[in-house]
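Asks: Structures for review follow.
Derivation of every value follows stated rules applied to the coordinates shown; laboratory data play no part. Computed from a predicted structure; not experimentally measured. Cβ atoms are built from the backbone, for glycine too; each structure is taken alone.
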Structure P
Amino acid sequence: MKTRCSTPLCALALALASAPALADINVGVVFSLTGPAASLGIETRKAIDLMPRTLGDEKINYIVLDDATDPTNAVKNARKLAVEHKVDVLFGPNLITSGVAMADVANEEKVALLSQAPIEVAPEKLKWAFRVEPSADIMVGRAVADMKARGVKTVGFIGFSDSWGELLLKALTKTTAEAGIKIVATERYARPDTSVTGQALKLIAAKPDAVFVGGSGTPAALPATTLRDRKYAGAIYQSHAVANKEFLRVGGKAVEGNRLPVAPVLVAEQLPDSHPNKRVGVELVKAVEAKFGPESRSTFAGASWDGWLMLEAAFGAALKTAKPGTPEFRVAVRDALEQTKVVGANGTYTMSPTDHSGYDRASPVLIEVVNGTWKLLD
């Protein structure tokens, strides 16, 4: 027996029943919220709470998972997000080792990864892997330029005994060679270590004009503290990965005078009005501090926010040709990310098929720790 639909209400009901369900935009987020890198992951996560929950008529869901500072967990989380939750993009992580591992999942599942860590992947894996963070060469090179300007002739290095430490040492080796500065000592330590006395004594014995600490977060305060305790009087430089409130708290007086290159958002109000990233940076700082309290800003939150600006443009472009939750939408998001042109809080980006970061080398600024705060130098 056939059922006839003779009323407008009945016809509307049938039309709705036969129409495909509208899917939300799903963003799969992986950060280190526990473990040794938690101070970074927590800072990076801050911007997630500020990101819009809608884009036009589309709802946006952020599914946040903790990798516990473990690349194995990061891979499991990425696969769960891509396969089970069918996310439209992977966002994070804040560790290079986790990001490189997640890039494999991104390529296998054909979902774009927008990394908050400065990952480097093989050319054949570049298609689905993007990053917000600038290369180590750009950031370390900014510190080395300051060393040269101050007349530094020799430098010692102490950094993590992992991929981040290795990346910074490689960048320091390259940029100091170009600047005519000699590396006279190289020491390593593990993130969870509670003492670097032996390494500090070896550095001091080499008598470098400056020491570069290749660490991140609060564990990077340990070498500076130890060097000052042992009466080292030379200049100390840190990587851009220490730029958060907890580093200042843990380092205290020992990190006074430490210099580091950073994304401009950290000192947004101190930037000249002509700086291209000042407006976005000041707006983000106000939003972060309104939610998380005074001096809660960080470049890690800035990186996440710039990532959102990239996704906002990519989602807008992808919605013109495909529906969220489909393979076609994932491809459209990937294609749009490759055309990114964004002036953000952390810097200015222009991506291309051959450059999946596009970070402007002129974006970083140099700062110094003065009276427990960040002061813009240049």
Structure Q
Amino acid sequence: MVPTSQTAPIRRLTILGVGLMGGSLALAAGRYAGVTEIRGYDADPRALDEALALGVLTHRCGSVSEAVEDADLVVVCTPVRSIPALVEEALAATRPPRLISDIGSTKARVMTDLSPAARKCFIGGHPICGAETSGVRFARSDLFQRATYFLCSPPEVRAEAHEQLHAFVAAVGARPVAIGAEAHDSIMALVSHVPHVLANLLMTEVGRLEASGRRALYSVGPSFKDLTRVAGANPPMWRDIFFENRPALVDSLRGLAGRIDAFCDLLGDGDEENVLASIGVAATFRQELLQFEDIVPETLFRVTVRIPDEPGVLSRVMTALGDANINIEDLTLHHFNREVGGDLIVYVAGEEAATTARDLVERLGYPTVFSGESGG
């Protein structure tokens, strides 16, 4: 549903759980959405003190009830298992908020656990963005720019409430997308939760493997580090997410296990043609993903820079590229060890930009090569 010009704007916002995501939403609301009053509550008083000192909040509150009273919008930014109880607590305030949402990565279980009264004023939300850092000190107002922001509305919720939240999400720079709770959870199981499971399992398998007295863990390369970047992340939080989305996650993992079995059969049968075809299918979908993100694969070049492990090196390289107006589409840093240093890999659009980047960096004294996005 597209918001109308009569949609009442959000002026009084409450954040429950003032960390990276909640703090970033508060900053974006104040900067881009015209929100003038931003109250916050967190179980950790130090987080509230820091948020107030950084200008993330306009008001520091000592309880949920104090924070939510007369709010236009309350957004619960806490671990998924705590969300339903906080929604109910907010609704029980003397002067309850007009609208309540959240940013949890699972939706069906949250909706099921809400009371009928809560379902009339709650819309589930999930922004597809974030960062590896945590804590309100890392909050930034641009975190939601162009990010998909799922909105899951129960049938009982008022149409004007959906319009209001849709308008707010768009105002902070995100792309609101209406979706059913079950569909949301199925997608998230495969694109978010399965990768965490696989990263954990692969890291554990490699960590336990030893051959001829050599631990496999000491022989990994950049591709392994890329695949396992999220391994071991925040165990209590991810345990809760896995169990909150258990049905969809189990279905996704079993479906993937079936594909792995089928691939093993191709290898066992020596079916080189279909192995090649399966890689081609993956390449096609990756190209589609890049195009959706406004990156043209055919013009994307990878510039690999071998840099030493020394203070200031990364800053010098990035400053040189920035001064030359070379836009970095993406980057990765693979650190080998203190003696060797590592490879900084940056992606730029166009062969001319890649050539310029290579020449600039080589003049700084760092060996550099570039190739097409696929590595060819």
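Asks: Determine which structure produced the value 62 for percent of Cα pairs over 17 Å apart, for residues 262-365 alone, calculated from the coordinates; the candidates are P, Q.
Replies: That value comes from structure Q.
Asks: The value 59 for percent of Cα pairs over 27 Å apart was derived from one model only; which of P, Q is it?
Replies: Q
Asks: Right, another one. When FRET efficiency 1/(1 + (r/R0)^6) of positions 182 and 222 (r between Cβ atoms, R0 = 25 Å, to 0.05) is compared over structures P, Q, which one is greatest?
Replies: Ranking P, Q on FRET efficiency 1/(1 + (r/R0)^6) of positions 182 and 222 (r between Cβ atoms, R0 = 25 Å, to 0.05), first place is P.
Asks: Identify the structure, out of P, Q, from whose coordinates relative contact order in percent (Cα under 8 Å, 6 or more apart) was calculated to give 16.
Replies: It was calculated from structure P.
Asks: When Rg/Rh (Cα atoms, Kirkwood Rh), for residues 158-229 alone is calculated for each of the structures P, Q, which structure yields the highest value?
Replies: That would be structure Q.
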